[in-house]
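Please treat every number below as a calculation from the coordinates, not as lab data. Since the structure is predicted, the reported quantities are computational estimates derived from the model, not experimental observations. Cβ atoms are built from the backbone, for glycine too; each structure is taken alone.
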Structure 1
Amino acid sequence: MASPHVLFVEDDPEIRGLVGDFLHQSGFRVTVAQDGEEMDRVMSAEKVDLLILDIMLPNEDGLSLCRRVRAEGNLPVIMLTARGSEIDRVVGLEMGADDYLTKPFGTHELVARVRALLRRSEYAAHEPRSRPRSVLIFLDWRLDLVARRLHSLDGTRVPLTGGEFELLMAFCEHANKVLTRDQLLDFTRGKAPAGVDRSIDIQVSRLRRKIEKDPKDPALIQTVRSGGYIFAAQVTSE
């Protein structure tokens, strides 16, 4: 199998070079770009398996680029944010990023995040095929574990990011059980180092807007005070 192709968009030439070299040494095929224009040229010319986006970029910033990429498909996206800029992290996840790292970050942690995200992405599509169940059904929804897609029973597809898919699958496979935020981080990030952040809460909020009849009064993904979340549904499989 060919090495996964990682596209790293960063305007700082020193960071771009150091991180690009380390990713290459870690076994990835790496392309670097300094802005959105170069990113677009690369993505129009060849397949990219994962995108790493710095938020602070010239011309079009990383948040805007992430929004555009997410509108076009489910390419896994990791965003890089400045230290202490929680609002950037929150907005980045709202734009559809699957994960984020705060600068300065360790290159080993970045590689761990990349590998974890690739494992749960379309690039690792053979993994769901090894599961004994291929479709999970709850209420008016069908979650296809092979195609990694969510459909309503009338056939309407609801796009999910990689992180949203993994979160929903974790909920379905542990229905009617309280799951802590740490457990959900393990399920969705492949035990990659994460630290204490609000990413699970943000992912849950986004998922509620897609599957709940009333996201402000959720009946499916219920919050357990001081506990985490519980997926209150009967799940069957086929």
Structure 2
Amino acid sequence: MMCYKEEDSVHFSHIGRQWHIYRADMETLWANMDNDREALQAFYDDERLPYWAELWGSSFGLASWLWRNRDILKGLSCMDLGCGLGFTALCGVHCGAKVLACDYEEKALNLARFNALKNAVPFYDDIREFQETNSASLRTLKLDWRNPCVEQKAFSFIWAADIAYEKKSMPEILTFLDYALTDEGLFWIAEPGRSIYQHFLTEANNFSFSIEKVYTEISPKISEQILPAGVNVWELRRK
């Protein structure tokens, strides 16, 4: 069981409220990979690295965009894809949405639930209670986008911050979006201007998604580790 340390957490204000977000010790996670058979096998199989353990600048740009769209998000079923620490999922709930926070890493989901508790964000363990509630709330789900365990065309909005690292995963992400989004659904992805995202956008266009850059911002400096970064938010919809 992971121990979440106060010294690894950060306090800051964003989108109209104070946040207290716990992070994992990424240096320790990296250092322990050689001795963690499961993590090492995951790296060999899927090139999985503990990027989920940090609060990246793209999350702040995405959170700002969600807040700008809070009137249309209110009451809708949304998904945070690759939720990591859970920050943008919590922001979605703050905007009035019912958010399913999904990640491939159980450790990330544990920390997302812990951050929901620390930030007094309504959270459901029971899927039926989550489905039946009309109030803004959070639930987590371990999700492999290659084998989705959610209903088809169930989400009006799906969003993600900085999830595309490998070219081979991009068709998988787009196939999942085509499966999970409603016919009129939107996908918002925030990224810090990495060249790999140009490949993602090209793939998306070839996949019959239209693409538009809808927002840019410079993320704030939160700590010595979390420095300002330029963030772009792209909107994808079916053509």
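So mean projected area of the Cα convex hull in nm², computed for just one structure, reads 13.1; which one of 1, 2 is that? Before the final figure, lay out the partial values.
Values: 1: 13.1; 2: 12.3.
Going label by label, the one that fits is 1.
Comparing structures 1, 2 by distance in nm of label points 7 Å out along Cα→Cβ at positions 51 and 171, which one has the largest value?
Once distance in nm of label points 7 Å out along Cα→Cβ at positions 51 and 171 is tallied for 1, 2, the winner is 1.
For structures 1, 2, which has the highest computed value of relative contact order in percent (Cα under 8 Å, 6 or more apart)?
Working: 1: 15; 2: 18.
Across 1, 2, relative contact order in percent (Cα under 8 Å, 6 or more apart) peaks for 2.
Have a look at 1, 2 and say which one yields -9500 for helix-only ellipticity at 222 nm (-39500 (n - 2.57) for each DSSP H run of 4 or more, over all residues; to 500), as calculated.
2
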